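The structures considered in this document are given below.
The numbers here are math on the coordinates, done by the rules we state, and not lab data. Bear in mind the structure is a predicted one, so any value in this text is a computation, not a measurement.
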Structure 1
Amino acid sequence: MLNAKMEKALNEQVNWELYSSYFYLSMSSYFESISLPGCAAWMKAQAQEELFHAIKLYGFINERGGRAIMEAIGKPPSEWDSPLAVFEDVLAHEQKVTGLINDLVNLALDERDHASNIFLQWFVSEQVEEEASVGGVLDKFRLIGDDKGGLFAMDQELGQRVFTPPAK
């Protein structure tokens with residue numbers, strides 16, 4: 001059974017994951033507006049992944065005898081100066097999420113909530129993967145610079161991403 005402190009913190013993370021999905025949908029729309037459909041598709045896949053994370057947390061809260069509470073989701077930005085700026089924001093956002101997940105793990109340890117700690121380890125691993133993936137994309141955008149051919153190739157590459165929910 002979840003204690004009130006852990007339940008509240010996990011609910012806050014559900015909201016953050018839902019905001020993340022909304023954030024990436026906003027980025028997808030930005031990319032659509034500047035005719036980069038591959039980047040838009042990458043962001044849509046990212047939005048789906050974040051929604052999956054929210055639902056995973058939601059299920060855990062309810063499974064542990066808590067109650068997932070849906071709060072208002074903040075408005076994400078909708079304008080960026082460049083594709084590079086978008087992916088810089090993505091990396092900063094994922095680093096923020098990593099910090100939030102680490103805070104949840106620390107709380108689970110402080111509360112001696114071993115079930116939550118074990119559950120959260122999936123998210124710890126997921127964040128390592130997220131930061132590495134986004135970091136790689138960002139490195140490529142930095143290499144491309146203002147090269148329109150490179151941007152076209154990058155858009156094509158990013159358009160290959162498809163979200164596939166993990167088995168567990």
Structure 2
Amino acid sequence: MEFRFCPHCATPLDRQVRGDRLRPVCPNCGYVHYRNPTAGVAVIVRRDDGALLLGRRGPKAGTGAGQWCIPCGHVEWDEDVRTAALREFAEETGLSVRLTGLAAVESNFHDPRQHTVGIWFHGTVTGGALEPDDDLVELGWFFIGALPELAFVTDRRVIEGLGTP
């Protein structure tokens with residue numbers, strides 16, 4: 001999605017080189033539109049036997065519908081990434097977790113309409129009841145050697161970097 005009009009003064013935008021890229025620029029007020037990625041968060045939960053908790057994406061999830069992923073979501077505008085990870089995991093799985101560390105940070109290019117930077121945390125379940133909701137229609141435990149079809153190449157890369165528990 002490209003901006004055609006200035007969000008500040010409604011003047012049609014020109015395209016000018018700013019920095020090293022051609023960018024939408026307002027000739028009236030000088031606004032420059034920088035198309036920046038959004039932040040996504042995911043929490044990796046493993047059982048004692050090493051199995052990972054994954055969710056199957058439903059039709060309203062958009063990208064990767066019908067495929068599996070590490071439970072994930074987007075960071076809200078005024079939200080800390082850790083708070084967002086806890087919220088998204090609870091929304092998607094019904095479980096509360098405690099974050100125990102940072103697993104990975106990756107650029108996601110799977111959706112050409114929205115570049116995201118993903119942040120994967122390790123987590124331990126502290127409560128709740130396992131119940132898919134929001135974008136997920138099913139939850140399951142999988143061993144690294146027997147993964148289902150994953151929605152995101154970055155999830156596969158993160159999982160491959162986990163090793164055995």
Structure 3
Amino acid sequence: MERQFKTISKNGIVEALAKVQHYRYLNQAEEAESICRDVLAVDPENQLALRLLGLTITDQFKGTTSDGFREAQSCFEKLASPYERYYYQGILHERRAKAQLRAGHLAHSLMASFENAMRCFEEAEKIRPQGNDDALLRWNRCLRLMQSVPDLVRDSEAFDASDAPPIFRD
């Protein structure tokens with residue numbers, strides 16, 4: 001007998017998403033991810049669940065090619081708000097760069113991730129809600145991280161952003 005996942009009720013979505021935040025605070029990203037998948041099974045366009053699923057996937061990045069980058073990217077591409085699409089794409093690239101840095105990747109392999117993150121944050125900055133400086137704060141953090149790695153400083157001077165892959169599809 002093949003077992004099937006149980007379906008949560010639409011009335012339970014708000015509480016389920018609160019649990020996602022709780023599990024993320026406890027650094028239990030796998031549990032949070034599972035709940036997001038349960039919510040999206042019932043409400044595939046739920047914006048908060050899409051955002052949180054993307055974040056829970058990036059919470060688990062280890063700096064490998066099997067990190068779930070494409071799936072997180074797909075979640076963020078489905079966000080309705082152009083600002084959120086750019087902002088969370090920036091977080092995606094920033095977290096990839098940080099995971100690569102922790103994993104000991106060479107500086108030149110980090111450059112594209114940091115540059116993509118900063119480009120996304122710049123786009124988000126242009127359309128940010130009044131009084132929301134989150135994209136600027138993230139851009140500054142990326143720059144500080146880059147400046148803390150001597151090889152990245154050298155590489156950033158030679159990096160041509162036009163050679164970087166596209167950030168995401170519109």
| task | Assuming -21500 is helix-only ellipticity at 222 nm (-39500 (n - 2.57) for each DSSP H run of 4 or more, over all residues; to 500) as calculated from a single structure, say which of 1, 2, 3 it is. | result | 3
| Computing P(r) over Cα pairs in 5 Å bins from 0, in percent, for residues 32-103 alone gives 3, 15, 22, 24, 18, 10, 4, 2, 1, 0, 0 for which of 1, 2, 3? | 2
| query | Thinking of 1, 2, 3, which structure, once relative contact order in percent (Cα under 8 Å, 6 or more apart) is computed, gives back 16? | reply | 3
| Of the structures labelled 1, 2, 3, which one yields -0.83, -0.89, -1.01 when log10 I(q)/I(0) by the Debye sum over Cα atoms at q = 0.23, 0.25, 0.29 Å⁻¹, for residues 72-119 alone is computed from its coordinates? | 1
